[in-house]
Structures are given as structure tokens and as C-alpha cells.
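Novice: Next come the structures, one after another.
Any read-out appearing in this document is the output of simple, stated calculations on the displayed coordinates, not a laboratory observation. Quantities reported herein were computed from a predicted structural model and do not represent experimental measurements. Cβ atoms are built from the backbone, for glycine too; each structure is taken alone.
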Structure 1
């Protein structure tokens, strides 16, 4: 069946069309596009800041790696210097005894005696020389025994009479055991 409305246009009933004002839809579109554009700007700004942060962090990592290398080098240098210092201290401590020993032997040598050799063999000091008499050899042994912190004991290895430039002299060899 066909329906025809014969009423004038102004009085005719309109079919369920709801008309949205055009300005409102344009405003909604502008707001949507503006919101999207604003969001895009915010995201772009955030990306730019994040990229700048990445560059700054990379630079800081590079600087920190250089500092770490310097600290490691400092540690190696410090250890090397400590090793050298320990070696110097050990040498200085070891140098003191031989100097005091030779000084003590030179002061212990009485008048009428002279040395021909001093050697160190496995913790023992072998002192060789000549003396004008047995008394001079005995005085030397007593004086060496007074060097107690350095020498722990003194023994006469041998003493024999020899002629030196037509004069009788005592050739001797003394063993002195060194303290540890």
C-alpha cells in the first residue's frame, strides 16, 4: 500500500530524522582533531626528551668508564708502590746487620792482628787472618762474642804458627755463627 501525505509541507510530519546542528559536529571534529594534534605534540616532546636523556646517559656512562679505568690504574699503581716500599724496607732492614757486623769486626780487631778474608757460608762467618800472638787471637774472639745480637757463638777453627818475613805469626781461622 502506498501512503501519500497531502498536507502542505510545513504541516507534514517529518520522519524520525534528528538533525544535529552543523556547528556542533564541526566543533566536535575540530576538538577531536585538535586533541589528536595536541597528543601528537606531547608524544613528540616526550620522545625528544627521552632521546636527549639517552644521549646524556651514554655520555655519563663513557665518563664513568674513564673514571673506572683511572681508579683501576690507581689501584695497580698503589699496589706496585706498596710492593716497592716493602722491598725497600726489607732491604733496609737486611742492610743494617751487615753494616753493624763489619763495623763490630773492625772495632773488635785488636792491635797486632790483621784479617785476610771474611766470607759467609751457610749462616756462618769465616774470618781468616794473622796475629802477632795467641793472645791477640783470644782478644779478637772475646770481642766478637760481645757482638751478641748479631753473632750467637764464636769458635776457633784452627791456629798455627807460621813465619812471615822471618817473624813468627799465628795464622788463624775463626767461625762465627750468625743469629737469624
Structure 2
């Protein structure tokens, strides 16, 4: 699996708590939305870095193991993404989206997560257009667009932006891929 990363951190040969200490320090230099690859050899780093990312409100995207080398992918989250306030008025639950998919409804699902997040798992047929790089001219203003992200926060912001640009049929999917129970594709 090839993942585009913004920074690679070498934590090979280090044991707990050093991979976390080095990752924390490296995160200070990252911008929101950027992805770090932490290379480690300590099996304990899997649970340690997942727990750290969760406690720090960052996105632990996944791991890729190549023999003794463990590559962790973590995305730095910006503060607007972590707020719980919902502003876009049209929302649909994951369960209702799953029902529409099972009924073979024709849906345009716009996944606004970063490409690395998308690569670790997405709804089959979803189109990836990261929130930070949205291209309105590539979307059809007359089509219903179902917007999804990891938790429902970035998709809420994207739905607001789309509405501000004149898109009429925008639906924010909540809570997001972190709760999705349906089929996923990886690439």
C-alpha cells in the first residue's frame, strides 16, 4: 500500500514510551491535515500510538507491517474538526445511507477525508475529494451529494461550503466512517 505522507519519523529500535515521545514532538511541526508515518519495530507501539492519537484527538489511520517494520499513519486534526456543533441542516444517518445502498439507489458519495484515510477504507463507489482541496467545478450542482468523512465534522464543514457555493442537494452523513459497518474497499 502506497500512502502519501507529509513527514516520516524513524522510531525503529525504540521501546515504550519513546515512539510516543518522538511522535508528540514531531506533531508540533505538522500542520492540520498533514499525515505522519511513524516507523517502529516495537509491537507495543501499535496499541500505544493508537491510544495516544485517540487521547490527543488525532486520526490514527492504520498500520502497515512489513516484516519487523511497523508503519503507523496518523493525521493531525485541526480544532474546527473536533468541535461537535453541526450547522448543515440536512443530515442522514449511516444506517439510512446503508439502507439506500442496499436498495441499489444511485448515490453520489463524496468522501472528503485525506487520500491516506480513503486508502485505508471507503464506501465502494465513493469519490475522494479532500476537504482541503475541494474543486467545486468537478461536481454537479443538480445532483444530490452525500458527504462523508471520518466523524461527521469535516463533512459538515464541506456541506456548508458546498451550500455556500450554490449546491442545493447536499446531505451530511453522520457520524462518519469511524462508525461505518457496511462494505468497504481499500486501495
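Novice: Thinking of 1, 2, which structure, once Rg/Rh (Cα atoms, Kirkwood Rh), for residues 99-170 alone is computed, gives back 0.94?
Specialist: Details: 1: 0.96; 2: 0.94.
Checking each candidate, the match is 2.
Novice: For which of the structures 1, 2 does the calculation of relative contact order in percent (Cα under 8 Å, 6 or more apart) return 14? Can you show the working numbers first?
Specialist: On the way: 1: 14; 2: 19.
The structure behind it is 1.
Novice: With Kirkwood radius over Cα pairs in Å coming out at 17.4, pick the structure among 1, 2 it was computed from.
Specialist: Details: 1: 26.9; 2: 17.4.
Structure of origin is 2.
Novice: Moving on to the next point. Consider the structures 1, 2: one of them gives 0.00 for FRET efficiency 1/(1 + (r/R0)^6) of positions 59 and 155 (r between Cβ atoms, R0 = 25 Å, to 0.05) as calculated from the coordinates. Say which. Write out the running numbers ahead of the final one.
Specialist: Values: 1: 0.00; 2: 0.95.
Among 1, 2, the structure yielding 0.00 for FRET efficiency 1/(1 + (r/R0)^6) of positions 59 and 155 (r between Cβ atoms, R0 = 25 Å, to 0.05) is 1.
Novice: Still on this structure: Quick check: -20500 is what I get for helix-only ellipticity at 222 nm (-39500 (n - 2.57) for each DSSP H run of 4 or more, over all residues; to 500), calculated from one of 1, 2. Which structure matches?
Specialist: 1
Novice: Have a look at 1, 2 and say which one yields 1.9 for distance in nm of label points 7 Å out along Cα→Cβ at positions 75 and 91, as calculated.
Specialist: Going label by label, the one that fits is 2.
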